[in-house]
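Values in this text are rule-based calculations from the coordinates and carry no lab data. The model shown is predicted, which means the values in this text are computed figures rather than measured ones. Cβ atoms are built from the backbone, for glycine too; each structure is taken alone.
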Structure I
Amino acid sequence: MNALNLTLFQWLAAGSQPTPWVLSVASALALWGSWLSAGVVAVALWRHRADRPYLCIVAALAGLASMASHAISLSLNMPRPFVLGVAPSYIEHASRGSLPSTHATVMFLVALAFLLRPSLRRLGAPLLALAALTGWARVYVGVHFPLDIAAGLLLACAIVGVLAAAQWFVRHFLSFQASHAGRTRDDKTTAASFWRHP
């Protein structure tokens with residue numbers, strides 16, 4: 001895995017002689033991609049009133065995912081590419097552990113949560129593309145290995161999986177309650193009819 005991770009990094013990273021315009025785009029995405037994602041969430045909160053409770057849950061999950069990612073990366077303490085000296089860092093970044101990528105975790109979580117909601121799905125696809133591009137950019141500028149981004153995606157999938165399971169449970173529980181209430185009303189109506197028509 002380390003050999004594959006390093007091979008992929010060498011293929012994706014800028015190296016010592018990056019193409020200037022590609023480096024500019026990658027640096028902008030690496031620094032501001034997450035803020036653009038947050039801006040889309042803010043617009044969705046403003047325009048999709050019916051989805052606001054769901055979006056608040058997604059925002060809370062994003063905060064928890066960020067804390068979980070930081071805790072995991074601190075405990076694993078996997079070095080970053082520029083710390084190992086395999087590539088320069090083209091943006092300023094702390095040297096703390098890099099796996100999983102918190103940017104990837106949060107951005108993929110938001111994108112997948114949007115894709116999970118039919119009314120937000122049109123925004124989910126661009127958010128997913130933005131998360132993938134930001135992941136590439138952070139590898140390109142030398143602050144993450146590809147495995148860090150993949151680990152962030154896996155963590156996001158796990159959290160969104162829990163969200164999907166919770167939605168399924170609540171939906172089916174409410175459906176059961178509604179059908180049970182309907183049956184109770186039908187039973188009462190039948191009983192009343194019986195007593196009215198001996």
Structure II
Amino acid sequence: MATPGTRAEQKRNTRALIVAAGRNAVATRGFSGLAVRELAREAGIVPTAFYRHFESVGALASELAAGAAETLGALVDDLVTDPASDPAVAWPVRAADAAVRDPQTWSVLARGLVDTAHADHRVLSAAVDTARRRLGIALGRLDTLSGADSAAVDVAADLVVVVLLRLLVEVAVGYDARAAIENCTGRLRVILAGAGTVS
């Protein structure tokens with residue numbers, strides 16, 4: 001007979017396997033790729049066991065989207081709370097490190113952003129909007145942009161988010177991290193230089 005701790009541990013392990021299978025499915029096929037039978041097969045459980053952990057496929061999708069949004073928020077926290085003298089150099093390195101550590105999360109985020117019909121698109125979209133606002137505040141504090149027009153800083157923040165998301169996805173799907181960092185740094189330099197010339 002299993003001890004309660006062992007049973008609880010098995011339950012946590014099974015849930016983790018389902019979540020991992022869900023992340024893989026979304027990363028490769030999008031949110032529409034979530035199907036109980038396939039998730040169960042990948043997790044090594046019977047399909048009915050899925051419902052002991054999640055009410056529905058939609059509940060799993062919501063958890064995956066919330067996790068991706070939270071991870072993006074943590075990356076932005078890292079970028080803005082530890083200020084860099086040159087974000088065009090520091091931010092791409094930190095983003096690439098995040099993509100290497102957890103590639104599936106960034107693929108989930110990308111799939112969720114392009115799947116505008118999915119209910120959890122708005123969660124991910126809101127996370128990106130929050131990232132844009134927070135990075136915009138950080139950019140507005142840079143000495144090089146101190147005299148820039150606030151609209152120019154907002155546009156720069158929009159572009160910075162797009163460029164960083166591109167880097168995250170490229171590294172997550174296996175592109176050479178060093179090349180992705182160099183490309184991102186070049187793009188960020190152009191964006192920040194452009195914003196600095198508008199006053």
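Looking just at distance in nm of label points 7 Å out along Cα→Cβ at positions 68 and 132, which of the labels I, II belongs to the structure with the highest value?
I
One of I, II was used to compute relative contact order in percent (Cα under 8 Å, 6 or more apart), and the answer was 22. Which one was it?
So the calculation was done on II.
Out of I, II, which one gives 32, 20, 7 for semi-axes √(5λ) of the Cα gyration tensor in Å, for residues 12-99 alone as computed from the coordinates?
I
Out of I, II, which one gives 0.80 for FRET efficiency 1/(1 + (r/R0)^6) of positions 36 and 92 (r between Cβ atoms, R0 = 25 Å, to 0.05) as computed from the coordinates?
I
Quick check on the output: 6.5 is mean projected area of the Cα convex hull in nm², for residues 76-171 alone, derived from one of I, II. Which one produced it?
The read-out was computed on structure I.
Given structures I, II, which gives the highest value for Kirkwood radius over Cα pairs in Å?
Top value of Kirkwood radius over Cα pairs in Å goes to structure I.
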